[in-house]
1. Give the label, chosen from 1, 2, 3, of the structure having the highest value of relative contact order in percent (Cα under 8 Å, 6 or more apart).
2. Match the computed value 1.06 of Cα Rg over 2.2 N^0.38 Å to one of the structures 1, 2, 3, and report its label.
3. Quick check on the output: -9000 is helix-only ellipticity at 222 nm (-39500 (n - 2.57) for each DSSP H run of 4 or more, over all residues; to 500), derived from one of 1, 2, 3. Which one produced it?
Structure 1
């Protein structure tokens, strides 16, 4: 279903640096990520829950730069709240995370 360019402009996509990642004991598919978006008022980053636990080991994600939808309303998932969404390509073997091919600072906007 096509959307207007004005609708697309509402989606804010930024590069985040994954500070930490851990499995959530009550879920076999979710990982809890702490993500740095370069926000001085949030030195510990934002919490983002991602349904990629079956495809990625948490320790392999730490330090990675990935694109995230930054301006989603927070969403409660069980007892935890997600403050964004990691973007991934869909493949027959599961989600594939995308990474910039050059170093960019956390918080860089994707246009």
Structure 2
């Protein structure tokens, strides 16, 4: 007799976190051809057991012209994932953003390497 084994809850949560990360990577700063994750704008991603998602992020500057658009797009893309219950995106400027936060891929794309 075959026994059905449920995957551990961490696997389901990690899988959902991967989907959240993939969704975030589809959001671009309109002025820069690199996604917000690779730019280093995402400081924290938490997926809670009831499929609520919390994202703490920053912008390239407090006066960023896309300040209203980018966080809303991050929230919208995450909410579109099947099974997501609620999404909270918090903007912070602590620590302040710097180009050092960019991934190597982003630095290459933008000619900083």
Structure 3
């Protein structure tokens, strides 16, 4: 199944969901109104939209995600690299490295990830 694209506001919603799931919808509404400043109707609209797109499931008022945070982040990163760097991961890493000073610890961690 292809990972669906989610928009920024939906991502902020999902951050709360991933942190709390499984969670009852009234509690999720309360957290979103508290943390995001959304109205109850907005939360239910976003929830319904994400459910229709297969991002989450609501069953007996319990909300669970169908995609992990890592899956969504990876899909977003892939799209960004493809669009902005013509699919070249080395070009992305080079651009990132030029813009942000990496510590020795971060460089070692990147090496460890690359070497698998």
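1. On the way: 1: 31; 2: 27; 3: 24.
Across 1, 2, 3, relative contact order in percent (Cα under 8 Å, 6 or more apart) peaks for 1.
2. Among 1, 2, 3, the structure yielding 1.06 for Cα Rg over 2.2 N^0.38 Å is 1.
3. Numbers: 1: -1500; 2: -9000; 3: -21000.
The read-out was computed on structure 2.
Throughout, read-outs are computed from the coordinates displayed, never taken from laboratory work. All of these numbers come straight from a predicted model, not from anything done at the bench.
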